[in-house]
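What follows is calculated from the coordinates using simple rules that are stated; it is not laboratory data. No experiment lies behind these values; they were computed from the predicted model shown. Cβ atoms are built from the backbone, for glycine too; each structure is taken alone.
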Structure I
Amino acid sequence: MEGDRDTNMNETESRMHTLLEKLGLGYSVKWMPSEAVKEHGKILQTEKTILIFDMTEEEAWHTLIHEALELKIQPLLGYYRDLVNMLISFIEDHIYKEKEKFLEALPSDFLMIMKAVEEVKEK
């Protein structure tokens, strides 16, 4: 019985590899059912491997499709990440310049305020 399950898992994993090849993702897949792992699947970028932790074949296929779609979307998301990073950099630069202007003017503004206070007090 255990041998049948292993054979079925190996056949399923082989079909999953075939799907990934047809999609041209360049990733391999490992189906490692585990009730101890909380996530359904995980993409290992450096190993170019998708790990599937679901216990049933149906869930494993669902997770594989989810992870494959995520891989297909990643290049698009890179543009948004770049845009957000550029925006953050622009805002940081703007805030830095404004802070520097404020700090440069602070001593003279302080002296002007102190002088005005003294003038008002003398009247």
Structure II
Amino acid sequence: MILFANKILIKKNISNNTILLLFFIIIVDLYILFNTDKSLIAFTAFSIPTIIILSYYNNYKKNIKRNIHIIFILLIILSILLLNEKFNCNAMMAYYVFPYHIFVEIMGLLLFTILAYTFLLLE
């Protein structure tokens, strides 16, 4: 979706190197799906839009670039929260019963709201 939105709104094709990198990430994603822990798929899911956005970065307006910095910071925070939940959830639940996943959900909601707003600015 992000790839098509960028291609239509910016009217510039993506480079062949970026397409090869995206293809490689999809292969890694499929490997993770069939051979390892499924929770790691989130990181390949984050990397695909990140690579697409970075490939079009020089074509964005200044206000959109500012939002992209915020999006990347939120992606890093969300990744840390996901890793924390994956490796420490049982210990945290043993210490205090609380729906810790809500922090991941709130950060994801905030991230995708800013992402949607950013693409609204592109129009």
Q | With mean count of other Cβ atoms within 10 Å over residues 43-50 derived as 15.8, matching label from I, II | A | II
Q. Who wins on Rg/Rh (Cα atoms, Kirkwood Rh), for residues 35-90 alone among I, II, i.e. which is largest?
A. I
Q.
Can you rank I, II by Kirkwood radius over Cα pairs in Å and just name the one with the largest value?
A. I
Q | Parent structure of the calculated result 1.00, given that FRET efficiency 1/(1 + (r/R0)^6) of positions 19 and 115 (r between Cβ atoms, R0 = 41 Å, to 0.05) is the read-out and I, II the choices | A | II
Q) If distance in nm of label points 7 Å out along Cα→Cβ at positions 83 and 107 comes out at 1.0 when worked out from the coordinates, which of I, II was used? A) II
**Q.** relative contact order in percent (Cα under 8 Å, 6 or more apart) derived as 29 - corresponding label from I, II
**A.** II
